[in-house]
Structure P
């Protein structure tokens, strides 16, 4: 395999070419975390935010980069999930389980993402993200998530396809086993 050629080096991303294949590499090597969270009332926590690359508002599960804050380079996946869930949604969880990880877009990026299931939630503030974000939190009853997403799509929102995998992980782990207590 040939050494990749550096085409662009930015603060968060690098663009590289290996042979004829161009791809993006995360400068932050720890990847991303996606949090699957359900309130004690049975509502699924989703977030809405504007995404510059696609110039549209999206509906997603709470998520974020691992170790991206200054001084947190050694942050682990669960610590990141805890931080992002609280920051974006205002909810804390007593327990987190790493479900599975893999590439977010294997043909375009080196980014790896990990699904984390949050359990035993309690709300501590309204959420909304940090000072650089404008996040709207949606609490959607579990049995209304599919119609809610279809309605949002019809209104022009971009729906993150990874969200559908996350819905599966509400009930089951990556082996298809029910979560204890479900």
Structure Q
């Protein structure tokens, strides 16, 4: 869960991206933020330079300028990063990206769903699951899948703090609890 400060930055960026007349699509802003976070995370020297209080802000701004030019990042995201640098919040870049995605999803009526299954689901199964979750949540689901071989069968879907456990393991556990309670 992103920090409150990162969430405030993300909300401000979402306001600008979703503003009527904005030329930047939310998906492009997400891609830009992910690209930048990956570049910073993958380069310890760059990370150190951006996070070090000993490095003057103008030097950090210059490095950001070269980095965004090399990655082809949009001007709006570039300006967003410069604000983060100016306020010594660039260390929250990855969290701000996560918070931005959550904010965009919330404003568009999309809900994130983490789905664990013991095997790869077919396209038809994914569509059926998406329809079912849309009916349960009243919002459009954005499904993120991961394999969990220990489930035996079925699947587990997590929507925020709500867990829908349709796995064989979950059913067996429920049965075990009911039987243990009856003794």
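Where a number appears in this text, it was derived from the coordinates with a stated rule and is not lab data. No experiment lies behind these values; they were computed from the predicted model shown. Cβ atoms are built from the backbone, for glycine too; each structure is taken alone.
For semi-axes √(5λ) of the Cα gyration tensor in Å, the calculated result is 29, 18, 17, so let me know which of P, Q that is.
Only one of P, Q returns 29, 18, 17 for semi-axes √(5λ) of the Cα gyration tensor in Å, namely P.
With helix-only ellipticity at 222 nm (-39500 (n - 2.57) for each DSSP H run of 4 or more, over all residues; to 500) coming out at -19500, pick the structure among P, Q it was computed from.
Q
Computing Cα extents along the principal axes in Å, for residues 95-158 alone gives 34, 31, 31 for which of P, Q?
P
Given 24 as the derived value for relative contact order in percent (Cα under 8 Å, 6 or more apart), which of the supplied structures P, Q does it correspond to?
P
Quick check on the output: 68 is percent of Cα pairs over 15 Å apart, for residues 15-110 alone, derived from one of P, Q. Which one produced it?
P
Thinking of P, Q, which structure, once distance in nm of label points 7 Å out along Cα→Cβ at positions 103 and 143 is computed, gives back 2.9?
Structure of origin is Q.
Taking mean count of other Cβ atoms within 10 Å over residues 71-78 as the criterion, which structure among P, Q has the greatest value?
Largest value of mean count of other Cβ atoms within 10 Å over residues 71-78: Q.
Suppose FRET efficiency 1/(1 + (r/R0)^6) of positions 7 and 79 (r between Cβ atoms, R0 = 25 Å, to 0.05) works out to 0.15; of P, Q, which structure was it derived from?
Corresponding structure: P.
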